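A.B. asks: Structures given as structure tokens follow.
Laboratory data are not the source of any read-out in this text; all were calculated from the coordinates shown. Quick caveat: nothing in here was measured; it's all calculated off a predicted structure. Cβ atoms are built from the backbone, for glycine too; each structure is taken alone.
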Structure 1
Amino acid sequence: MPNLNLHFMVSISLLTVMLFSLSAHSVETAQKSLAQKWISDEFQPSTLSQGEQMQEMNWFIEASKPYQGMEIRVVSERIATHWYEASVLAKAFFEITGIHVVHELTGEDDVIKKLSAQILTQQNIYDAYINDSDLIGTHFRSNAVLPLSDFIKEQGANVTLPSLDLQDFIGLKFTTGPDGKLYQLPDQQFANLYWYRHDWFNREDFKKRFKSRYGYQLGVPQNWQAYEDIAEFFSEDIKEIDGQRVYGHMDYAKTDPSLGWRMSDAWFSMAGVGDKGLPNGLPVDEWGIRVEQCRPVGASVERGGALNSPAAIYAVDKFRDWLNKYAPEQSIDLNFTQAGEWAGKGIIAQQIFWYTAFVANLTKPGLAVMNLDGTPKWRVAPSPVGKYWQAGMKSGYQDAGAWTLLKNTPLKRQQAAWLYAQFVVSKTVSLKKTLVGLTPIRLSDIESDVMSEQAPYLGGLVEFYRSSGRDIWTPTGTNVPDYPGLANYWWQYISLIIEGKVSTQKGMDNFAAAMDRQFALMGERTDMKCAPKLNPLASKEFWFNQAGAPKRIIIDKAVGHTLPYEEAINVWK
């Protein structure tokens, strides 16, 4: 990597000398020649013809003229899609527009810290951020984020790509505030879906043994009871396949921020903690936060929330029990990144939700989970749901990394950064970027013939994004008023439960009380739009008697239910 960076810097220096030693006409001619080369050599395939791609590039060349020679800084998390942007697309953008982009890659937590630091200090640290749309509730309330829908009509009108085609983006509903304004532009999306060994589930001997033991067919679990039965079956009945110890469940629980993401993104939604409503439950979302109008009014059951409700206790108990009973012994000491490698080892039967950002890593030739013809032995399908879940609720989590501009960034730098943001999501490059990182954002790319050809090699990913599932698996929503401040609560409080230091009920009571205290402090702020205003305390019984969440305890044990894969993926349709 150091050698690549050195080569990149040298090429930039040489190109800078070349461009600025030429006349304006010669510069434009050189840019067009370079654009055509990028289109021919790198930006294929595309849903656009090469002529249409060149029209987009000509627009970028013209629109960027006032910003040539500028250096802008952007930052994003470290996933394959952003590696491609930083190492390939930033270079292409410079050669075509003359705007040098320093595209920094770092951890997701660090992106949020940097963004928060710029808001707090009012210093222009970065010109744009690709941060998760989980912050939409924060952005909407902060008065620090530039509403893109306003910018496009006003000071960004001259630098907004005519063929941007916002309606082609599948994730705009995730980046729109309660006021109807667009605060972020989606750059990449990936979902948390059920993952399983399709080849193992189709073995006749396993199917016969499972039916004999549990009384129903081995297949894609539709509820948590079926998932638990399958986990028990592979971990305690099958135990070994081809001489290898196998496990019916995989997860992670290291005391680490990623444990919090596991719960908030969105274990609780699958359990059924919140209310019906898309993209997030209303009035109570999957975080257990109740809102009235746009104001959070409580997370605890005593204030109308659901964070310490029976559904939340059920969710945490199942997480801990399955981890201890059916997952590899090492799981409790793994974080998100470390656990992501385990599916490829070929010893895991299923994961209740698995990040499709790992698809690229899990389709490499030679892996134990790949066939010789390049097709996977695994599949993804809709995640099973818990006994508190009801039709009309979100079914799981989808990450939507999105471009965010801050108001304290100088206008000219906002405009130059907006050009780069549009470049890396433009139709000219978006299909190729989708094939590299497998994090689609445009419907036109998803519906393309190219994706139809790729579908058999991606284990159900294309089928998911062509279905209504892309609207039912959703990010954190607008009920959360301060994502950076509140996200850390999840792992700090839930880790104490996993470690056995407190009971589940006590731990979640403490968590909900801490959330309410934070809401009370936010409610004193005069600079926050739609600031929290806590409901008065009432008995749990009062709230259980109201419609929706928080929900009264369900004692009855569910009966396991499965479907064949072909029927399970039709649930999305």
Structure 2
Amino acid sequence: MKRLIECVPNFSEGRDQNIIDKIAASIAAVDGVKLLDVDPGKATNRTVMTMVGEPERIIEAAFQAIKTASELIDMCKHTGEHPRMGATDVCPLIPISGVTMEECVKFAHQLGERVGKELGISGYFYESAAKHAQRKNLADIRSGEYEGFAKKIVDPNWKPDFGPATFNAKCGAMVIGARNFLVAYNINLNTTSTRRANAIAFDVREQGRMQTDANGKNILDKNGEPIRIPGTLKSVKAIGWFIEEYGVAQISMNLTDITVTSVHHAFDEVCDKALQRGIRVTGSELVGLIPLQSLVDAGKYFLQKQKRSIGVPESELIKIAVKSLGLDELKSFDPEKKIIEYLIRDESDRKLVSMSVEKFADETSSESPAPGGGSVAALCGAMGASLATMVANLSSHKRGWDDKWEFFSDWAEKGQTLKNKLIRLVDEDTAAFNKIMDAFQLSNTNEEEKSLRKQAVQNATRYATEIPFQVMQTIYESLEVIETMAKDGMKSSISDIGVAALCAEAGVGGAFLNVKINAAGLDDKIFAEDILKKGQDIMNKTHQKAAELMVLVNQKIGI
């Protein structure tokens, strides 16, 4: 697994494209770092950049970006709607894969120490990287903003975690931290009132608002502390502001734990609270990137509210989410540029399934041995699962079957899951074959090399046996969807179910041939005998089930 960290520095410049480009270039110049997104805002006068890479490379890129920003941005002249305290305002590190939060904390501390020593910029550590409890919350650290830091930084209670305890008027101060994935999300309102937008923000944010008496004075508890009325959404920070660029007020939100409060639940809650105040939500805006699952979940949520099947392709779920949340109201929304998984995926892992049908057929018919029967078997299975899923989706929308939509939706969702797995296995089977070819290319000029080469060939051959067996298992599982649709789905689609059953039988049979030919080359005969026995069992059950299905199909057709 690759060791990957995401870094999302926020710079106090959103209007001068020349400065923004130079900061972005300093990131892009670091080998091994991928700059995923540059999201400037004119009204906020702030740019959020998102990069991903191995930890050491990310730390270098972050340092170079902070250095460039300190040279180009003069905070003495800065104005903007967003709270800020420095040229580089905040720089969080987020573990993506192969890296723990504890490791991210260490990297954050390393970055901060370097920034303080080499650049003379003062700052604090927040969230998981905080060294003091009172500095865990970003809002607490940033309180007073840039204008108040000349006094704050010399307060012993706010002595910087790194850098000098003196105020740098040009650069200001900054915050470096380690945190979980955060979604920065703005919701658009049909009002220009910041006060009313703030009222809605206080309704929903976890911190809520101060409880006041009839004269507007804060009510205190027995310890003399203000009593708060909590908001309705956990793990949400929010404020209201007016964005001159768009001519509307927004609720600006940080969703700090999307497993607690999702984007779609935040959106609906703001819609409800806004309506109670005579205001309507018109759309929303994503700042930076979002995890794929967030939009998939949102798509399913809004389809379920419409009593429609959620067993549709991922692309359709994303489209529904974008339209339902109004993410394209203010500017176009391109999933390929806003979903983090799409930006970091390796397209070489999708070489075959990204081809057109014609290109795939041409590639298969060429003199190259791969793709071969194994990949085609997986594709047959995927098409069978797709046809069954299609029938489930059509049946969920059939007039007069409104009380059955959830039943068919559940089966369609299962069919989509199996189809997606089989699509992945189309490329994986060819990759497994290529691993064998690569192993045979290893040097074998002495005994040690011969031994290593032999072991590599055996490992690759075992993997090339396991992949088509996975294809068999997955296709056989899809027969349950096919059978259910044959019995309960729309009768007018029964021929499609027949084709699905034939595809499944062909896919299982083709995959088993690949299990057999690869198992024959294994030295581990116990493993080979076991997987062949299991494969034969799946093959026998598939033949029987397919035969039963074809009888049912022909009966329903009337022949």
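A.B. asks: Where does the value 20.6 come from, among 1, 2, when mean count of other Cβ atoms within 10 Å over residues 97-104 is the thing being computed? Kindly include the intermediate steps, with their values, before the conclusion.
C.D. replies: Working: 1: 20.6; 2: 15.6.
This value belongs to structure 1.
A.B. asks: Could I ask something else about it? From 1, 2, which structure was Cα Rg over 2.2 N^0.38 Å, for residues 137-408 alone = 1.14 calculated on? Kindly include the intermediate steps, with their values, before the conclusion.
C.D. replies: On the way: 1: 1.14; 2: 1.36.
The read-out was computed on structure 1.
A.B. asks: Comparing 1, 2, where is mean count of other Cβ atoms within 10 Å over residues 217-224 highest? Write down the numbers at each step before the final one.
C.D. replies: Numbers: 1: 22.5; 2: 9.0.
The structure with the largest value is 1.
A.B. asks: To which of 1, 2 does the computed value -12000 (helix-only ellipticity at 222 nm (-39500 (n - 2.57) for each DSSP H run of 4 or more, over all residues; to 500)) belong?
C.D. replies: Numbers: 1: -12000; 2: -17000.
Source structure for this number: 1.
A.B. asks: Next up: Upon calculation of percent of Cα pairs over 29 Å apart from the atomic coordinates, which of the structures 1, 2 produces 55?
C.D. replies: Working: 1: 55; 2: 64.
Derived from the structure labelled 1.
A.B. asks: Using FRET efficiency 1/(1 + (r/R0)^6) of positions 145 and 249 (r between Cβ atoms, R0 = 41 Å, to 0.05) for the comparison, can you identify which of 1, 2 gives the largest number? Each step should come with its number before you reach the end.
C.D. replies: On the way: 1: 0.55; 2: 1.00.
Between 1, 2, the highest calculated value is found for 2.
A.B. asks: Let me ask something else about it. In terms of relative contact order in percent (Cα under 8 Å, 6 or more apart), which of structures 1, 2 is highest? Display every interim value, and only then the final one.
C.D. replies: Details: 1: 25; 2: 10.
When relative contact order in percent (Cα under 8 Å, 6 or more apart) is computed for each of 1, 2, structure 1 gives the biggest number.
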